[in-house]
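Pasting the structures here.
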Structure I
Amino acid sequence: MLKKTPLYEVYARYGAKTIDFGGWDLPVQFTGIMDEHQAVRSRAGLFDVSHMGEVEVSGAGCEAWLQQLTTNDVTKLMTGQAQYSLMCYPDGGVVDDLLIYKLAENHYMLVINASNIDKDLDWLHKHAEPGITLLDISKQTALLALQGPAAATIMAKLTTVDVTELKPFRFVEQVEVGGVHALISRTGYTGEDGFELYVASEDATRVWEVLLEAGQPEGIVPVGLGARDTLRFEAKLPLYGQELSSSITPLEAGLQRFVKLDKGEFIGSAALLEQQEQGVPRKLVGIEMLERGIPRSHYPVVDADGKRIGEVTTGTHSPTLKKNVGLALLSREYCKPGQEVWVEIRSKRLKAIVVDTPFYKRS
């Protein structure tokens, strides 16, 4: 039986086509992936991301505990601030990537990937220390993402607090949206400006409808997983299971700025320090196809002699660039822009070239 978000019942009203996504029945598209992608890049789109997991962490010493457990520097967080970080295994592979919200002194919220909720909770409990309280609030929490250049204009119509003044990775709690209390943060997963709204599950439909109604003059559309993936891919935002995994380190994925090796020891720090000193064996790079073909996840990448040098992690026809491009994890000696490589697509070797990333960066 597939899991459903609190918004499942409204999907049909907007023409959603749903798929099994990691055990969840979620919309892959509403009107069409290309249309939805362009709407977010030029106007605004609304996503249901209530399948994500939320865990509250509280108790004396929880800052030091999170500091041990994650790669970024938790001590730099102020109340009202969020931080992107990762949890690693001792060998440097990634347990999960996550957002850490500092709600108050000794009180945080972790936002984790839907497919990893059980695994992450096991990991957190395994390393829990006396005085640390973990509370899984995933079921009672819904998460909506309003993304795009018009997102701030739409939010300004609905809140008494001026959330348009929020800086990136800042948030405010108990803000009223359509008569409902929400935690609103200036975060997202599209490469565009936008907000994420955490509300009680029973309030999700109300907030969804209010946002879509308020955004009509700006051309807002509901957006599914298909466009969510093309948007985050163009902005080179990693997806766990593709750009990150238990066998891919944050350094290989190009996430060095979120790994603070000078903050003191944390789980995986020794392995990551060694990798940094010796040089990463593989790097995540962009590739652009020079021959006709789309590079898909796990397609092998080879050199001129046919020797395997890595694989594609994500690839598609970019709706913004109108080109067939991909992200690939390659041996470090093949990672310079301009390097020719070949992607094996259905038993054919097709030429590609290493290019700079991200493929898209908003002005």
Structure II
Amino acid sequence: MRISTSKSELQTALQKLARAVPNRSTLPILSFALFQVDDKNTIIRSTDLEITIVTKLPTTIKETGSAAIPLQPLLEITNEIQDDRITLSVNQQHKIELTTDNGVYDLMGKAPTEFPALPQTDGKKNLGISSDAMKAIIEKTSFAVSRDEMKPALTGVFLKVAEDSLIAVATDGHRLVQYKTKDFKSADFTGDVIIPRKFLGLFNTFAIDEVQIMISDNHLVATFGDDKVYTRVIDERFPDYESVIPVDNDKILNIDRNDLLGAVKRVSIFSNKATHQIALHLDEKKTQITTEDPEKASRGKEDLLGAKYSGESLTIGYNAAYLRDILMHISDDNVIAKFNTAISATLFYPETPSDNVDLTMLLMPIRLND
């Protein structure tokens, strides 16, 4: 194999591929990138066996072939090279030679046959979602995805796809987000799928104006121009989230989002650093946030002067970090919060719903210390 390419093109491709290289692995081949060169194209890919990234590298092809090349050393030397053109040559013994106008650098590769095969995606169907719609789903839901590997079903965003509706749900057991789109039309795929957290984090890195997302039994494939990202879907049963969303919360708080968010941030500075516990005291005459940490003899209290509350008086506790996340992911100026009891879930909504989206955020309270 022998190709010539520009530093910038190779650097860009390797930076993309590096996102699928595991930091640690018992399989050394996973730290390599597979180069496949035919008469017309140079295709490179990397994988950690969960995510596979494939990209096309613009090259001048001098000799076809394939090679597994260690990705990190190749990226590091490419970053430091000053010359614009780079030539990569690989012989039958998998010895790699990188040549520029001023230098020659040698690496040892591996047999391309050692590299994992591309995931099988037979029978894949088009989801038919736009890049902007997918970005919006990720923005509003991914913060609530669980990081607990002991609960694999919760480590991704659940999509429930019908011909004319799409519901995205994420939960970590403390927070839950339900995002319903009103103007969605599926292309081919209908059904349920759980998309892993790592893919969600990669999406905005690759996302361009156009994206095609295909779903097979075990994998999702996203095509961004000359780039493809394959991910395993999570083969688990998602919890019955609908049964968790209360329908009888009749105590209602209407408040400026920034006022509440700012108060939560300020008061929580004085909360216990392990529990982040704060209390929301609700009354038709006064709404207040408080916290106290007996271990450090610190406390905080703030009145929410612009709050409008209707219902019986209620004191309810939250993890301030979780409440902050909820408020930061509601875009409207005002927030509606609906309560029932001090131990039941609270619902949060934007005061002015979007024409195309129904957004519901749920937060479980915590028991307050006596």
>> To test your reading of the models, identify which of I, II gives 21.3 for Kirkwood radius over Cα pairs in Å when calculated.
In response: I
> If distance in nm of label points 7 Å out along Cα→Cβ at positions 84 and 196 comes out at 4.0 when worked out from the coordinates, which of I, II was used?
Replying inline: II
> Can you say which of I, II returns 19.8 when mean count of other Cβ atoms within 10 Å over residues 236-243 is computed?
Replying inline: I
>> Once FRET efficiency 1/(1 + (r/R0)^6) of positions 76 and 204 (r between Cβ atoms, R0 = 35 Å, to 0.05) is calculated for all of I, II, which comes out largest?
In response: II
> Which structure, out of I, II, was FRET efficiency 1/(1 + (r/R0)^6) of positions 148 and 276 (r between Cβ atoms, R0 = 35 Å, to 0.05) calculated from, if the result is 0.45?
Replying inline: I
>> Matching task: 19.1, 67 is the computed value of Rg and Dmax of the Cα atoms in Å, for residues 92-243 alone. Pick the structure from I, II.
In response: II
>> If mean count of other Cβ atoms within 10 Å over residues 260-267 is calculated from each of I, II, which structure is the one that comes out at 18.6?
In response: II
> In terms of relative contact order in percent (Cα under 8 Å, 6 or more apart), which of structures I, II is highest?
Replying inline: I
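Where a number appears in this text, it was derived from the coordinates with a stated rule and is not lab data. Everything numeric in this text was worked out from a predicted model, so none of it was measured. Cβ atoms are built from the backbone, for glycine too; each structure is taken alone.
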